[in-house]
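Engineer: Heads up, there are several structures right after this.
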Structure I
Amino acid sequence: MRKTPKTFLVGITQPELAGIADYLRYTEQFDFMEELEAAANSLGSICLVSFFAKLCYKSLVLGKNANVSRVRDVEENLKSVIQSGHGSVFEHVWINWVTTDCSRVFTHELVRHRVGTAFSQTSGRYVAIEAIDLVIPPELQSVADDCLALAHSTSKQLQAMRNKLILPDMDFATKKKITSAIRRLAPNGQTNEIGWSCNIRSLRHMIEMRTSRHAEWEIRVVFNEVANTVADRWPLMLHGGTAETVDGLGEWRGLKV
């Protein structure tokens with residue numbers, strides 16, 4: 001069967017407001033609490049970025065830094081942080097995703113992003129190959145039926161091979177070794193799932209890199225979906241960036257901090 005990748009937002013770092021309130025009381029900066037609570041309601045978790053940025057400069061409230069004569073509200077502070085390139089504070093907030101019905105072509109490219117990322121992928125050692133579903137790119141559209149027929153034939157051959165090699169009373173460790181060996185014969189285009197997480201700084205970089213017109217088609221599809229989700233939920237995460245449509249997909253620029 002032919003599949004198209006789909007990505008789901010499954011988690012995000014949340015501010016622990018009670019703990020922040022305790023800190024602000026202890027350091028005599030509780031005046032900032034009302035603003036932070038309002039920002040948490042309106043902006044979501046990205047308010048944590050501003051909290052850490054202000055922490056760096058003792059600018060949560062006036063009177064803690066003699067060099068500071070005024071303090072920005074959370075939203076304006078976030079925009080200023082992006083414009084100044086103070087990217088490290090964006091590493092405090094992590095977003096969690098699951099991408100399903102994606103190919104191993106996509107996952108091989110995704111896991112090249114090493115900084116500020118984490119990955120948990122379907123195990124080819126533990127999970128037996130049954131029916132092989134494919135992600136078919138536009139370049140193969142005219143021969144899509146041939147691709148699916150080849151995948152179906154390969155699936156039947158691999159299942160027959162598995163039936164010969166794996167016996168009913170075989171221990172799991174041996175089954176795992178055989179399953180791992182058989183996966184070497186499966187196509188890279190077969191579908192699987194991957195859970196992945198990244199901080200906001202890495203996310204901005206990944207969206208710019210992977211929505212580029214020069215990126216591979218499938219990863220562009222995935223990161224267009226990711227970018228649209230972020231833009232709908234937390235538009236400030238993409239502040240300073242611009243998007244245009246290229247080959248039917250969005251291409252983002254100006255996001256690196």
Structure II
Amino acid sequence: MLARPTAPPAPAPAPRPEPVASLAAAVETLAADPGGVIAFGEIHQTAKTAGVRSALARFTDEILPVLAPHAAHLIVETWMTTGACGEAEKQVTEDVARTTERPAETEDEIVTLLKRAKALGVAPHVLAIGCQEYAALTGTGAAAGAVDYDRLLSITAQHLGRAIQQALALPRSGARPLVIVYGGALHNDLHPDPALAKYSFGPAIFALTRGAYREVDLYVPEMVDATPALRAEPWHRAWRRAGAGKDVELVRRSAHSAILLPRRGLP
């Protein structure tokens with residue numbers, strides 16, 4: 001019996017995009033063996049890109065229905081606030097909303113995703129931050145009461161990793177062995193930049209599942225244009241030469257890591 005890997009394979013040095021018929025068709029290819037964990041990452045939408053159909057909406061409408069028949073659980077990177085943690089919770093919530101500049105529609109799209117998952121028979125899960133964590137987030141920083149975003153990103157990765165482990169331990173039928181994760185592309189990285197490694201659950205979940213983990217980043221072309229870090233990645237030059245959104249494209253970084261890029265300009 002062959003040993004299963006505990007460390008992800010190295011990515012291709014210069015992966016090239018390949019045209020695919022649709023996001024759904026690409027996901028069917030990536031999920032040929034639909035067990036384990038598939039973690040989708042996005043570039044969060046902001047007020048500046050509010051006129052572009054979001055990655056979240058595309059995932060809900062085009063990708064989730066393909067995976068749902070195989071999936072038992074969906075974990076979504078979002079916090080449900082309750083007001084029970086007082087001023088610290090209020091301060092963190094307001095500061096994050098102001099700093100991330102997410103459009104108001106994003107919250108509606110998250111609710112739509114959770115409802116759609118449930119309707120498709122996939123149990124949705126969200127993250128819950130404790131009162132002590134809220135207090136810790138506002139108890140450090142350069143200014144009194146400033147939100148510590150380094151700690152927030154670390155806490156988010158920790159909660160996502162914990163939620164994945166819990167979902168893997170929950171009952172899953174033979175027909176629905178898959179756990180899906182949806183959140184920021186920073187957290188699902190299999191090969192994070194060393195300076196950002198503490199924000200990623202990817203390597204730990206790859207090791208935990210002994211290779212039954214896939215990282216899939218869903219990048220809307222207009223958001224790639226607005227993100228210098230993505231424009232510096234090895235696949236970007238080839239994507240530009242291929243038309244930069246003329247077609248729906250799949251970039252295979254490795255057997256466990258891929259990028260999906262929908263067609264530019266579609267509603």
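Taken together, the values in this text are just the output of simple stated rules run on the coordinates, not laboratory data. If you're wondering where the values come from, they're calculated on a predicted model, not measured in any experiment. Cβ atoms are built from the backbone, for glycine too; each structure is taken alone.
Engineer: Here FRET efficiency 1/(1 + (r/R0)^6) of positions 15 and 247 (r between Cβ atoms, R0 = 25 Å, to 0.05) was calculated and came to 0.05; which of the structures I, II was it taken from?
Structural biologist: Numbers: I: 0.05; II: 0.95.
Answer for the origin of the read-out: I.
Engineer: Shifting gears a bit: Work out the source of 0.70 here, i.e. which of I, II gives that when FRET efficiency 1/(1 + (r/R0)^6) of positions 55 and 167 (r between Cβ atoms, R0 = 25 Å, to 0.05) is computed.
Structural biologist: Details: I: 0.00; II: 0.70.
Source structure for this number: II.
Engineer: Suppose semi-axes √(5λ) of the Cα gyration tensor in Å works out to 28, 23, 19; of I, II, which structure was it derived from? If you can, show how the numbers build up before the last one.
Structural biologist: Values: I: 46, 22, 12; II: 28, 23, 19.
Going label by label, the one that fits is II.
Engineer: With relative contact order in percent (Cα under 8 Å, 6 or more apart) computed per structure, which member of I, II shows the largest figure? Kindly include the intermediate steps, with their values, before the conclusion.
Structural biologist: Values: I: 26; II: 35.
Evaluating relative contact order in percent (Cα under 8 Å, 6 or more apart) on every structure, the highest lands on II.
Engineer: Additional query: Kindly point out which one of I, II the value -10000 was derived from, the read-out being helix-only ellipticity at 222 nm (-39500 (n - 2.57) for each DSSP H run of 4 or more, over all residues; to 500).
Structural biologist: II
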